[in-house]
Every structure is written in C-alpha cells, then in structure tokens.
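What follows is calculated from the coordinates using simple rules that are stated; it is not laboratory data. On a predicted model such as this, the values are computed, not experimentally measured, just so you know. Cβ atoms are built from the backbone, for glycine too; each structure is taken alone.
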Structure P
Amino acid sequence: MNTKILVALTVYISALFMSNLLGLKTIPFFFDTHLSIAVFTLPFVFITTDVIGKVYGKDMAKKFVFLWFLALWIWSLFSIFAQLLPWSDNTYARIGESYEEIFTLSIRVFIASLVAFLIAEYLDVLVFFRFKNNKSTFFTASTLSNIVSQFLDTAIFMTIAFYGVFETSTIISMAIPWWIYKVSMWVLYMPLSYLVLHHFWKHEWV
C-alpha cells in the first residue's frame, strides 16, 4: 500500500473518530436548531471514499469502509472492557461519573454510527460508481451519492441512537436539519475534493 493511500486512510479514520467522539458536543445554530461538531468532520469521510474510489476503484473504497468497521469494533470492545474494570477511589471521585456518562452514551452512539455508516458508506460507493459508470462528472456522481448516503446515514443513526430517548417527532425534527447541514457542509468542502484529485493525478509521493 503506497504512502498516498496510507495518508488518505489516516485522514478517513481520524475524521470518523472525531465525528463520533467530538460530535457529542452541539453548538447553537440558525432558527433555534443545534449543530453537532461532527458536521465539520464528516465531509472528510465521504470526500475521501469518493476520491479513493475515483483514483483507485471501487474495491479500494470498500476496503476503506471495512477498515473503519474493524477499527470501530476494536474501539467499542475495549470501551466496554474499560468500563467493566474497577475504578481507583480517588480517580472516580474526580471524573468517574462524567466518564461513565460520556462513554456510556458514546457506546450507543458508536453502535448507531457503526450500523448507519456501514450501510450508508457502501451505498455511497455503489451510487457513486453507478453514476460514474454512466459517464457522469465527478461532481455529479459525488453530489448525488452523498445526498443519498447522508440521508440514509442520518435516518439510521438518529433512530438507533435516540429511539426511546426522544419522541419520534423530536427525532425527525433533529434528523432533517442535521441531514441538510451535512450535505451543505459537504458542498462547501467540494473544492477540497478537486484539490486532492489534482494532487493524486499530478504528483507522486515518495
């Protein structure tokens, strides 16, 4: 595996972990809605698979998805293991309750992310190559694949993460703007795709 693929894989997995861990924080946004920090990192995920898919093909893009799936399982298992181990009294007194609250929630979020992302990312790759094979431009194929995959990712994630926590109407009211935000941020990040593509096609890394 060459250096370019390793760097892309590093960015890809880093963006996913940042989305799941830092994404627990939300910030106020327009019209009394709230925006997760993950909206700034998730576009890197879908941009990476689109770029890798265009340069190296569908199989390599699917490998990226599988490696993320594997990394997430490893993290989840060790998170559960860590919570089962006993606390030192002085440490628990300082951070124990906050730690358990955050990581208990993060495990559910990671499970939701695991299912949603695996399905959405494979769909993203399939839709991207469907349009690419029909001679669509990179912009068209990438845009349409991201709109579809982001919708599915949002719907599955919100359902698994928050069903039973919020009412259905509340989940829907959260999901729709969240989907729009993610797609909008991806559009803003689109020039980065062309910059990376130009680098992949025009320069060789050693």
Structure Q
Amino acid sequence: MFKLGLTGGIGSGKTLVCQIFEKLGVPVYYADTAARLLMNSNAELKAGIVLMFGDQAYGRDGLDRHYLASSVFGDHEKLSQLNRLVHPHVRKDFIRWTAEQSGASYVMEEAAILFESGASLEMNQTVMVYAPEELRIGRVMKRDGIKREAVLKRMGHQLSEEEKMEMADHVLMNDETQMLLPQVIELHNKILNSRK
C-alpha cells in the first residue's frame, strides 16, 4: 500500500487539505486524534503515562489533557519522553488501520510532527502544507481563541517551515493567494498515475 504522509505547521490548513483528499476517496489517518484515543483506551500506554506524570494525568472522564499539556509544554525533555511513550502505539495502530484499507488506491497519514516523530520514514512520499507565519498565527488565534504568545509557544515545539519544506517531497501552498483545490487534485492525480 502506498502511504503519503502529510504535515505542516500549526494553522497551515492540514485538516482542510485532508478533507479534500477524503472527498477524492483517499482514507486519512489522523495521528493526533489516534494518539488521544489511544491514551484513553490502551492500558499499557495509560500505565506508562501514569508512571511518568502521576495519577493526576487521568480524571473521571479519562485523560486530563490540560494537566498533561501544562506538564510538558516548556519542558522539552518531558515532551520528548511523552512522545517516545505514545509514538510506538500510534505506529502500531497506523499499521493495523492501513491493513484495513485494502480497497484504497493509497492512504494518507496526517501528523503535525511527521518528521520529528520519525513517522515520515514509513511513508512512500511526504507532503507539506505551507502558509506564511503571520497568516498561521492569525488563523490559530481566531480558531482557538488564544493570544499571539500562546500560538508562538506552540510553534516553538515544531520544526520550522523551511526545514519541513526541505524534507517534504511535495509542498502545497495555502497562503490565500494560490488556489488550494487544483494543487491537491494535481498531486492526487500524480500519485494515482505513479501507481499504474
């Protein structure tokens, strides 16, 4: 199965691009969503998180994401430890999910930290959604109702756009000056033609 990895900085428009691919019939695996589900459902992973962050990591309603976020943000080592704990489970889940998509021409994995986590190494090709920093900051402030400083702090935990662009096989421009839909369709057709 051909696997396309998709990434981009916070506020770049990854979700919108994935929705277009889904309309074109491409199954999309959302790594961040899967990670959240696994942190609530996988007993081994839950035990590891409690061991690392204490019983406060889980409340009556499951994972206390606010507590966990406040524990790791600003502490690069703790964030790395959490990622090392979560990513192997996400990788296993992605392999299981991919096996279920046998009728698809190809599959896509959307991950904010596709390159940072090493997941890109499992992909046949990678694509990055690019948007200028100021545009991304404005989008996230509006979407999440947070201040500029909070957005910049989140951005600080990801590779720069320039680094991702160098690593990616394809770049989709979502800068509100170029139409996104034709770019996605062109990439989709390119992948389909390469599979013939």
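Once FRET efficiency 1/(1 + (r/R0)^6) of positions 39 and 87 (r between Cβ atoms, R0 = 25 Å, to 0.05) is computed for every structure in P, Q, the highest value turns out to be that of Q.
Comparing structures P, Q by distance in nm of label points 7 Å out along Cα→Cβ at positions 143 and 159, which one has the largest value? If you can, show how the numbers build up before the last one.
Values: P: 2.9; Q: 2.0.
Across P, Q, distance in nm of label points 7 Å out along Cα→Cβ at positions 143 and 159 peaks for P.
Can you spot which of P, Q the value 28, 15, 11 was calculated from, given it is semi-axes √(5λ) of the Cα gyration tensor in Å, for residues 23-126 alone? So the calculation was done on Q.
With Cα extents along the principal axes in Å coming out at 59, 43, 25, pick the structure among P, Q it was computed from. Derived from the structure labelled P. Tell me which of P, Q gives 1.11 when you compute Rg/Rh (Cα atoms, Kirkwood Rh), for residues 79-118 alone. Corresponding structure: P. One of P, Q was used to calculate relative contact order in percent (Cα under 8 Å, 6 or more apart), giving 25; which? Going label by label, the one that fits is P.
Assign the value -27500, calculated as helix-only ellipticity at 222 nm (-39500 (n - 2.57) for each DSSP H run of 4 or more, over all residues; to 500), to the correct structure from P, Q.
P
Computing distance in nm of label points 7 Å out along Cα→Cβ at positions 7 and 167 gives 0.3 for which of P, Q? It was calculated from structure Q. To test your reading of the models, identify which of P, Q gives 1.3 for distance in nm of label points 7 Å out along Cα→Cβ at positions 31 and 183 when calculated. Computing distance in nm of label points 7 Å out along Cα→Cβ at positions 31 and 183 on every structure in P, Q gives 1.3 only for P.
Looking across P, Q, the calculation of P(r) over Cα pairs in 10 Å bins from 0, in percent, for residues 55-94 alone that yields 25, 27, 22, 15, 10, 2 traces back to P.
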